[in-house]
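Scrolling down, you'll hit the structures one after another.
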Structure I
Amino acid sequence: MLEVQLWMWVAFNAVVLGLLALDLGVFNREPHVVTMREAATWTGVWVTLALLFNAVIFFWAGPTKGLEFLAGYLIEYSLSVDNIFIFVLLFTFFRVPAKYQHRVLFWGIIGALLMRGTMIIAGAALIERFEWIIYVFGAFLIFTGVRMALNKEEEEEIHPEGNVLVRIFSRFMPVTKEYHGQHFFVKIDGVRHATPLFVVLLIVESTDLIFAIDSIPAIFAVTRDPFIVYTSNVCAILGLRSLYFLLAGVMDKFYYLRLGLAAILTFVGVKMLTPEISYLLTGEHYHIPIVFSLGVIVAILAIAVIASLIRSRRLEAALPSQAPQQPDVPEGDQGGSAQNPLDVR
């Protein structure tokens, strides 16, 4: 593991908090609809910052640690695409005005950073004390990957009334039937109410927790260094918002991407189990090299994306007059109405 001192953890988190403060307090101070150009620019900014930090790791700790960070970042960033599928459905279902979606995702990412940081610390402690648990993680990832591959045709559904957080929250606080600008809470007749925007935030947080259960064990397949695991995870999460706004309107074109993500999860699960399997077969622990792992991850992503784009072009060429259209999420206004998620039957 890296000899990481406390000040390095503090410095990294201070930079992250500073970037988030600039994001919300300067660049996105006023709610607005994020354009494709803006989303592409911010995606480039976050990816560039991650690669610059990767270069720092590479020259400071050596090529092995640098490649571990890069592999971990690619795994987390690619798996975050699965979150985007859910965000698209969630914002459409709740009719979230487009100019307030950034606010939901911003605070959702703050919560995700706290949850994932806690889970990474717990996971690293478990592996250090009970090393055999890494094989449990591996088997779980293979199971998850196979399940994702077999269910790739299944359409995601949103069931807010079944969300545990929503059900618990609704017992303690009333929820308005309409949005009140970008506010999460409002007072009506002296009584504090939550708005549907806050309920959406609760569901975003709970779904991220579910995805983290898959993605965090996956990164332990390429490194067990807590600092590399944490920083690569954070860098991937920071770019999730801009990636959502960049890809939300074209997710239907990436037909094979989920199958590619399933293949990545299965591969990293096999990578975790390889030392034990090789020991049983040969009497020696064999570890798949990080360079090979990185190559496999990049190849799977490239094949999935290229195959998806080829399929999309063939469909558009065959049915030029019936090009698929994405449902528009209405921008709405500050007094716009929304389907109350707690009244869904």
Structure II
Amino acid sequence: MKKNLALILSVLLLLAMLAGCGAKQPNASPSDIDLPSNEPVTSPEEESLGTIRLATLKGPTSMGLIKLLDDDAAGTLSYDVENTIYGAADEITALLVGGELDMAAIPCNLASTLYNKTSGKLQIAAVNTLGVLYVLELGDSVSSIEDLKGKTVYSTGKGTTPEYTLNAILSANGIDPDTDLTLDFKSEATEIAAMLTGDTAVNGTVAVLPQPYATTVLMNNPDARIALSLNEEWTKAGLDGKPVTGVLVVNSDFAAANPELVSSFLSDYNDSVTWVNENNEAAAELIAAAEIVPKAAVAVKALPYCSIVFESGADMKADVSAYLEVLFAQESKSVGGALPDDNFYYGA
């Protein structure tokens, strides 16, 4: 029994000595001691998915993006955005065609035109703005589309979305745009706004203006009023789909090479649009700070009339294809000479 006990004690003593050999000694030098690193550890999930070269336009087509752009500035997105805001769509066109942009927010019919021009190098990824056109009047003689007969109506956008949208609505109501009224097109919306607000403003003047110019007129002239919403008149006329003003396009090669990045951007874009529509006052401050609209006071009043949406997939395809068919029936060159095929619709 004593021999067994001595054997057990010898084994325990040997184990204790072996364990002690692996322990750090109290007087070991700093270089011998494993200290925790102060360097941040970046997991693969936290690494940037890449950079998007984006172009947007002043006005409603950029408003829905403002929360996403603010989050990018704060560094809270999983990717980086290099965004430039332009004053006119033709400033963006050459950059898109030349492959210098990955994404851009542009007019819907321009997207179709560029798709045809580049043989499918651009795809539409989302609808960001529906109709933003309104008939304004100094007076109260217009309460229906039929009331425009015999009048002079001022508008911008000769050969672009405003003309095609208005003509489609007029024609659907049996009104000939060429003979039943006079459409006087001006080059700048600011010129028409001045006609409705300046010292020379004349009672009875009727004009078609997009937002936020329409809101600016209402704020500066209490005698001005919104007589008609062309969004509503489109539906009343029984036209298919919806009037689609702005869309987001993506370079097809970029989309194919970066599916996760594009997916993340579209998800964040959707969230941004929801936030803007639910937080008009906060959004207006960001919009003004980004110089998308000159003043927050104008932006906050205009936002409810800007038809800011996010549509992708099947909903996007249904509305855009119907709208483009209406334009094509009026003038084939308005959509680039041909209706785009199914490949035009990214993710649909």
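Name the one structure among I, II that log10 I(q)/I(0) by the Debye sum over Cα atoms at q = 0.06, 0.07, 0.09, 0.11 Å⁻¹ of -0.31, -0.38, -0.54, -0.75 was derived from. Don't skip to the end; give the middle numbers.
Values: I: -0.24, -0.32, -0.53, -0.79; II: -0.31, -0.38, -0.54, -0.75.
Value -0.31, -0.38, -0.54, -0.75 for log10 I(q)/I(0) by the Debye sum over Cα atoms at q = 0.06, 0.07, 0.09, 0.11 Å⁻¹ corresponds to II out of I, II.
Taking mean count of other Cβ atoms within 10 Å over residues 231-238 as the criterion, the largest value within structures I, II is that of I. Assuming 1.00 is FRET efficiency 1/(1 + (r/R0)^6) of positions 63 and 95 (r between Cβ atoms, R0 = 41 Å, to 0.05) as calculated from a single structure, say which of I, II it is. Source structure for this number: II. Structures I, II were shown, and helix-only ellipticity at 222 nm (-39500 (n - 2.57) for each DSSP H run of 4 or more, over all residues; to 500) at -22500 was computed from I.
Here relative contact order in percent (Cα under 8 Å, 6 or more apart) was derived from just one of the structures I, II, and that gives 33; the source is I. From which structure (I, II) was mean count of other Cβ atoms within 10 Å over residues 215-222 calculated, if the value obtained is 25.0? The structure behind it is I.
We did not get these values from a lab; they are worked out from the coordinates using the rules stated. Values in this document were obtained by computation on a predicted structure and should not be read as measured data. Cβ atoms are built from the backbone, for glycine too; each structure is taken alone.
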